[in-house]
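Next up, some structures in structure tokens.
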Structure 1
């Protein structure tokens, strides 16, 4: 019997700073967990060191991994840290490197985070393409403690041996309505007489216990998504990093409001403007929600915010939509990957498209079979999508790609509605193929800045 999936919605939807959940949120969490381990052991290091390998090294400068690691070593949390202070942190530590360490102090400098070039570890088998090695040293420069951490995508982390980090499925009580793959998810919903979203919400409530928490958490997630859209629509000017891209979200929405978009396309165009707003905020280091990653954070909020306004969705409907999307995101995370460094952008924008398609299909009245079909279509037509950001920045092609994910999600939902059962390819099958495709994909096309669009026009930053 396969163990049921018990990833909770508030683990999948993490609030944190851009531009990357795997390169910013995850490394910050891992560095903070390393700090807690050292403090709990009663160790008083003189200095700290973090080596970044794999994709964390290849595109980490453009993704802000160094400042995220420094923030984690200071004990900062992704969901509560001040994003402006985070952006200024390397400059601050360069001038004043002394930090508090329990009752003691130590020096922490930006140079203590090392981006290792590929030639330095070529031939080594990394536990994950996003690997970091954390060390604490004593006054004689001997290593007091060393830990290897992996950033698994979406802000999830684990030690190099697979331990620590986030809860595992076997460490949590079985859900009220167990499911382990797409087929069993649909079957469980049918058996309970519930929509997929309602089924997931019942599981969440059972895990909450008398103290509650999941509903309030989903409120925070939804408000963070809406706030990110508002900020992105109101902002203007060039994005950082040197590509010269200017913010377009406000202008795209103005075209919709000004009647300059075909009437039949208005709802998609509005949702695309919202997706642009989120991903421009993400590119600028703003606060976003992993859905399921930062690089793909615009698809689901764009689709849901437009539908919520136009269809006057209430709080419970929004929660169910987030739960439906989260169920398919959890399936992808457990049976394939949501890490661009592991499987390419099919694991990020592809996953987000599948999640948004499922949520929208249910909103529009789809039954569990049709919802599963919508998710399958959304993923199937992103198979093979590479992760090749220019200059290691989460801007081009990432921002436009999120807007395209919105259109694909709408198309997938419409194609699935009324289709009933018996479609040829299941969601389970398509994510198996996605994983295999990602494993077959050359490393240059998986968030290294060394292949595809990332070369020829702009060289990688490191």
Structure 2
């Protein structure tokens, strides 16, 4: 078993090393150039995300779909993940992480567009979409769609369910977290509370998840940003030095200070890009599953709204985390790079008395929202593979695994889930690259020709439930 764990860890490290960096970052750059730098429309996109396209086809508002995808995207990677990148790659990793988010906006735009362009609906009117439908209807490659859904479901039960529950219960189990008189919450108690909360949300489907996420995501983001700003105020005197160090270290031969004096620019590049790619999920194919449910006038409007997810996740939240960590190290020589999680705790510990509570609440809300977002991704993947009648069984298994994850040690599952995440990205990237002509054509029609308010006349086909028939050929 130990040997198997070593093999899984090695495969995970390999996939999330240069192979995935080249594949995802290459796609980001390709779509950025071909789509004429859609990043320049980010403020227009942010404005659209708060508007409601009344009368448009869909299940939830554009903001509801965005909040659901952000719930799954903004997680421990934004806090611990960035700290790990700094710990392994030095201050320069922060800039590479940030640049990955900038270019990833184009890929998230393309994913959102294809999710609306090729979405279908059930006979009840519920919208279904995502890479599986782009692969099937756009490329007529149903076998790739099936592969994507299999890896999505497997990844979701790992990275989106059990390991997130484990992260919450482990964090709350730390003795003295809220003071010396507090002994820590037993993991089984955390498990029961989590099961109850998750059950109350996911059994209402996308509408229930979206309603909770519309409230939870803004709260947790603002709460965390407030904490980061408080630390930056405390470190105000070294902010200029912080920015200079991050930029210099990203391109210098020796990209570190203190304990990382021997870190090379290649390591800063690798770990910064890898954590950025993993954090914002641009190119992974998860976010467009939620985007397909949006009420929107045309594919480009939702594509713009979807692109803001990467902006908020990486360009804002991850960047703030990076500034907090590096400025804290400069301002406090006793803070060490040695461990990413410890680095984060020490940085937030600068806030007198409430620093650890601030960090804990942020991590718990980030992690809980990830469970909600990924539950929807897994549900739609399983519905594509097996049909609607299996959804109730899936939901029961999902909440049961929440409890299992809360009470067991799941270090091996983390690495297995990372592998599944990498494998689900491959079919999605194939769809993005081979259907890039469709993305360009739709962008030209609605955005470049100034018809962003025009209502799409595309037919949304009705797809029969897979669980009630033997064949499932969706006709264009």
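Values in this text are rule-based calculations from the coordinates and carry no lab data. For clarity, every value in this text was computed on a predicted model and none was experimentally measured. Cβ atoms are built from the backbone, for glycine too; each structure is taken alone.
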> A value of -21500 was computed for helix-only ellipticity at 222 nm (-39500 (n - 2.57) for each DSSP H run of 4 or more, over all residues; to 500); which of 1, 2 is the source structure?
Replying inline: 2
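With relative contact order in percent (Cα under 8 Å, 6 or more apart) derived from the coordinates and found to be 19, which of 1, 2 does the value describe?
Details: 1: 19; 2: 35.
Checking each candidate, the match is 1.
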> Which one of 1, 2 has distance in nm of label points 7 Å out along Cα→Cβ at positions 16 and 192, as calculated from the coordinates, equal to 3.3?
Replying inline: 2
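Given structures 1, 2, which gives the highest value for Cα Rg over 2.2 N^0.38 Å, for residues 288-383 alone? Intermediate values should be presented prior to the final figure.
Working: 1: 1.00; 2: 1.45.
That would be structure 2.
So distance in nm of label points 7 Å out along Cα→Cβ at positions 280 and 400, computed for just one structure, reads 3.9; which one of 1, 2 is that?
Working: 1: 1.6; 2: 3.9.
The structure behind it is 2.
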